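Input: structures, listed below.
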Structure I
Amino acid sequence: MVYTVTLNPAIDYIVSPAKFAAGEINRYQKAVYGPGGKGANVSLLLSSLGVRNRALGICAGFSGGEIVRLLEERGCETDFVRMPQGHSRINVKVCAPDGEETDLNGDGPDTPPEAVEELLQKLDGLGEGDTLVLAGSIPGSVPGDIYAAMLRRLEGRGVLAVVDATGEALRCV
């Protein structure tokens, strides 16, 4: 089985106005929204290809619940840690008529150590032949070496791993 981890999931709200001018009121008729975050995107792609997978991560509030619902609606199994406080990100993407995209990405909620530990415990069920995809940004409230900690936890179990990260998170793994 393939497992994906998204520590900072989002709802991506994409609007495409007929015209766009900064500092003015811009109207749009077309808007789409869906689950976002690199790990969530991997799960969506795998599901579209008929590959069974389970999306793991940490989410919060109404937006976190909607992220999980949207993933499941699109055929992904999910097992997110749901925090009672805060809200998962809502990212706004403005696609101007000239094709230029402007992103307004929010911060994720503060993630307490207990939520991180609960997510780590979910990895304890992985074993020989499973694949773990660690992808995307790490919230500021989560240790920057969390991906390395996850890989250490799985050491010696025959789990294949893929990491899509930048900066400290990538250096640590």
Structure II
Amino acid sequence: MIAAILSLTLLGAVLGIVLGVANKFLQVEGNPVVDELIAMMPGSNCGQCGFPGCSGAANAIVDGTAAPTCCPPGGKALAAAIAAKLGLSVDLSAMSDDGPKIAVVAEELCIGCCRCSKVCPTDALIGAAKQIHNVLREACTGCSSCVDKCPTEALTMISTPVTIQHWVMPKPVAA
């Protein structure tokens, strides 16, 4: 029994050291501009921009295949910051900046068809077939894909109320 424990411990230690050395010497360097853009983005990875997460959107913006205005949760402030970082000029007049929103279910209209929960990218909608659905506030990213699929218009988007639990200190603006 002790021999088995010692051999597994030795094997784990040797493989851990080999992986650590391989990570150090075989590490692929990323684009530092992409890393800075990812740090600026909201990090919700909601997919509203059409890319698989904030890292995909940051790569597309740096490559020039996406506009700096492609992130709806970031709004005008993020688009202006990205454009300033990359030295681009961007027209922000067409962007609406309503702030963060979440979905809300009108219980008297919900028929429990489950169409909304099937399209939600974050599984923020809970409920069973032929039962009233509800939205998990912490999981909802405000993408509004559920609103488009609801046949009874039971889902609407409202501005997120600022509470002590959800208040976030704004990032400082560079002077």
| said: Given 22.8 as the derived value for mean count of other Cβ atoms within 10 Å over residues 38-45, which of the supplied structures I, II does it correspond to? | reply: I
| task | Given a value of 21.5 for mean count of other Cβ atoms within 10 Å over residues 54-61, point me to the structure among I, II it was derived from. | result | II
| remark: Comparing I, II on relative contact order in percent (Cα under 8 Å, 6 or more apart), the highest sits with I
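So mean count of other Cβ atoms within 10 Å over residues 6-13, computed for just one structure, reads 10.0; which one of I, II is that?
Details: I: 24.6; II: 10.0.
Answer by label: II.
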| request: Assuming -11000 is helix-only ellipticity at 222 nm (-39500 (n - 2.57) for each DSSP H run of 4 or more, over all residues; to 500) as calculated from a single structure, say which of I, II it is. | output: II
| note | Re log10 I(q)/I(0) by the Debye sum over Cα atoms at q = 0.14, 0.16, 0.19, 0.24 Å⁻¹, for residues 14-61 alone: value -0.58, -0.66, -0.74, -0.87 computed from one entry in I, II; matching entry is structure I
| message | Taking distance in nm of label points 7 Å out along Cα→Cβ at positions 46 and 110 as the criterion, which structure among I, II has the greatest value? | response | I
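If mean count of other Cβ atoms within 10 Å over residues 30-37 is computed to be 14.0, which of I, II is the source? Write down the numbers at each step before the final one.
Details: I: 18.8; II: 14.0.
This figure was derived from II.
Read-outs throughout are calculated quantities, based only on the coordinates presented, and are distinct from any laboratory measurement. The model shown is predicted, which means the values in this text are computed figures rather than measured ones. Cβ atoms are built from the backbone, for glycine too; each structure is taken alone.
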